[in-house]
Structure I
Amino acid sequence: MASDYDVIVVGAGHNGLVCAAYLAQAGERVLVLEGHDVPGGCVATACIPGFPEVRMDIGGLEHGVFANSHAMRELRLADFGLRYLTRDHIYSFPFADGVAWSMHADRAKTVAGIAAISPRDAESFERFSQFSASVLDLLGAISDGPPPSLDDLAALTGAAGKSGGRLLHTFLSSPRQVVDRWFENDYIRAALLNYASHAQTPPWQLGSGYAPCLAVGGQGSGGKRPEGGGRSLILALVRCIEHHGGVVQCAAPARRILIRGRRAVGVELASGERLTTEHAVVSAIDARRVFTELVDADHQPAAFRLRMGRLTSGRDNIGEISMACVLREAPKFTSSDLGDGALLGSVWQSGFVEDVETTFMDIRRGVMPERPGAMWASPSALDPSLAPEGTHLFWLAAFVPYTFRDGRHWDQAKEEVADRLLETVGRVAPNVPGSLVARQVLSPLDWQRRTGNLNGNADHLDTGIDQMLGNRPSPDLSGYKTPIRGLYLSGAGTHPGGGITGDPGRNAAREYLRDRGLLPRPSGLQAGRRLARLGRLALAIHGVARGL
């Protein structure tokens, strides 16, 4: 009996859609299954009460990596309507006392703003920027395909000499240790430390020392968002899939991955309907749920299933709350250090270094932080077409406890927490709380209900060194394949991790296509070239670091 499809992809987040688009482009009969009533996962759009015409981002906002990605070019997404808006103002870091500085695509502007606060840190920033750019180049090369082995990485750091040791030292450090090593002023350190937490990374987490480099290394390309909001990316991917004959089916949650003879042969939906596949099932949800919920226990060794159940998400009790709002007027900063262009970018608001650390300590204890950090923006400042005439859009996200120590439930707490976060914004943009017209709020629990992600975690799994690179999601699953033939993994829970990059989707698709003989396997020469490229990047870091 003929199978319904060649491949079924479970999960229509952007990585699942990227994976499906590559497979459909290669001529495979592809079905994407999504449990929610719309595709997109954490690249999500809000419907705001009283404004049915407004569709604005409430999930991932910034698309700088995807805009310059292989997937953007290879899938020809511009042909399917995807356009990116670019601005010089990338991030701004305002403080309640009126001090502020900004990250620009033009590094000279960034350095001048820092110099007004700390001339010595401005000099350090020049060097840190060069170092971070090299680190990002290295991470970008590592992200293109399955992760290199630890032996390969050890060889690369060895090739870079003493600077390789410095690179390894940075990666194994905590974000706090790295910012303290490079900078002395609290305004600069706190801003970079707050940004470094964006992957739900506490400041003290060893093995995440690269995180502050992410704020700085890519500044030259400017900030980028899709014209029309994040749904433009999702619509372009769906159009691409459908153009190549694939199907995206929403409101179709998977209940079970069907296994026969240790091979994935289809998916059973919550409705009881069974869909069969000729070649593969690709899961774009996390490995923990795949092997503890979707694959029956009798199809996997007990010890393996136990290991999968121990993969962690939210081990520090970190959840994320998001808001999409309509305002009467655009946010107005109290700081005279921020010009009109600041609203075109994103705002990372925090207290000082000790406040950032205390925030995550409070979250771990299940207590709402007294001075929470916040990430916010006014998307309609960059793209006025998003907002109805006479209004402005406002986006906010913040880290909060996933569970409260006092037993409060998020369904009762979220509006109060949202009010408190708007009050926090009011410390640097006083007109925002009183300008609110309408809003939609998604708590960590709402995110979990909407996406199925553990703890509502957009990264699917924690991002400590024990679950990154060749350990993501685990050492025996880091190559996108599983012990079950025809069952592949993708999504943010696979290498290289979260963020709007499309890399996990592309990498998983390419592994499948190689197994099917539809894409050549890298020859020994090609594999050697990849390692050589990594080696050149490591040596470039050596060259930069020699002058530090």
Structure II
Amino acid sequence: MMKMAQWWIKGRRSRGQSLVEMAIVAPLLLLMFIGVLEVGWALRNQVVLQNATREAARFAARGRYLDFSKTDINRIGYPYVVQHELNSIAGQIPLSVAPGNANSTIIISHVLVDTGRCGGGTSDDLVLSPLTPGYGHFMAVFGLPQASRVDFNALVQQMRTENEQFNCDLQARNPDAIPSVNSVIIVESFFPHQLLVNIPLVSRFIADQNGVIWLYARTIMRITADARGQVASAGEGCEVYPIALHKSTLDGRQPGDPLGDIFNGAGNGNFGWMRWSPAPGNDSQTYLVEELRNPRLSINDFQDASDPTDRTLNAGDWIWGLTGVVNSNDVRNELQRLVDNRTVMRIPVWDIAAGTGSNLSYRVQRFVKIQLTGFDLDRKTISATFVGEDPDACPDVPPPGGGLPVTIASDGFESGNISGGTGWSSNWELSSNNAEITSQDNPRTGNYHLRFRGNAASATRTVNLSDVRGARLQFWWRARDFESADNAVVSIYDGTWHTVLTVTSAQADNAYRPADIDLSRFTMASDFRVRFQANIDSNNDYFYVDDVAITGYRQ
């Protein structure tokens, strides 16, 4: 009987111990199970989003659906690409960019690079992107406003290098080959993935305050010829020939009508030639020949006669006149080439002239297209046929709202003090002499950078992000001589401090590296702070920061 009692008591103790163990382990198992579900669900939605983005880019790159010679978004054809992405999703995720019911964002962008013939320098280069002034129609944003994450400057540089190399290889094989153009379409998609179980203990580290993780997908694809040989226009630059046509010459004219004399200069000595800038040497026949040979000089050389800071030719701008008839053999040869090739030329139409002699300038009313039919420079005449109006030429379309990020705050430390930079709400708060703005130890750019040495050295600065969406923290960092226990930490404050980057001894190779950190999952607070901190145990260990910037879309 005694043995049975002992067995029963021991059994109760064992069952009690099991219950305690289960009570401890069960929440952890449940948390792990939920984590597996969350990760799996997020990966599934990311795959759906990436596949749909890729299909949209492939659709757009076929070359028959988008026409970038137009400036209106609907006439370009962007909505067709958006609809194709939505059809590809087929309801697998609740992505919507419909006005009034949008929860996501689709951004479509276009970049064109044409470096011309091999070894031709940059004067005949054509580079068009959403960053090109006036070419805001090269990007369209559908749905919620978001900032594009594409580094267009870096992309253009890469495309330039590729295009120049390709054209040089092409010309080496066939000197008469027509240079190729590098033209791409970029589709970006943003989707708010909602956590299945919004557990604050977990979601605060991976999602925003609403339990949302913004998924992002991007595809860049070259625009190619369609299978049926139809290629929509990749877009035109403001390629203009330097002949001054007065608006009265076009009165009552229809496409196909002869225009008679289009050499419509104003004032003594100005018979109708133009020059794109007042730089020394540009008032010569040599420059005029180059203008007639390379119409892209109007893109790469232009300087408004009334505003030297305006380097983009549009209607309403003023163009410098070029004195004299300039009746040289080279000029006549270039004009004859244009006549013989029946070249369709874009020329400016002017309505007002101001100044005299070499200071004369013409105000551009609009642009038209013509074909030269003959010329007699001895009699100061050039004749042409009217091809038609060119309303989309030399556009002045601003970027779409939310499409291109702006710099909210930045500091390259070139002031050499804690109050430098722009856009900040406060000065840098340096913890001690171990954190300093210095010119020593080779800054990445310029003459100064931020240097940390010793333990707990930090630099903190405040910025107002309350009206910013899609914010990103960008900077360059360098670590030197870290021991195994050393590290540097980058944190942000949105009401609570969060670590966004940790640098360890494995990365301490004394080379500057870029950091680009998405801040969109944090609260955009009016007292948002950025902190750089070094936790190193020796004055011989160093951590450096340079070129700090916060970018985003200001609502």
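Nothing in this text is a laboratory measurement; each read-out follows from the coordinates by a stated rule. This structure is a prediction, so every number in the text was calculated from the model and none was measured. Cβ atoms are built from the backbone, for glycine too; each structure is taken alone.
When relative contact order in percent (Cα under 8 Å, 6 or more apart) is computed across structures I, II, the figure 24 traces back to I.
Between structures I, II, the greatest calculated value of FRET efficiency 1/(1 + (r/R0)^6) of positions 98 and 370 (r between Cβ atoms, R0 = 35 Å, to 0.05) is seen in I. Highest-scoring entry among I, II, by distance in nm of label points 7 Å out along Cα→Cβ at positions 66 and 130, is I. Once mean projected area of the Cα convex hull in nm² is evaluated on every structure in I, II, the highest one turns out to be II.
Taking helix-only ellipticity at 222 nm (-39500 (n - 2.57) for each DSSP H run of 4 or more, over all residues; to 500) from the coordinates of each of I, II, which one would give -11500? Source structure: I.
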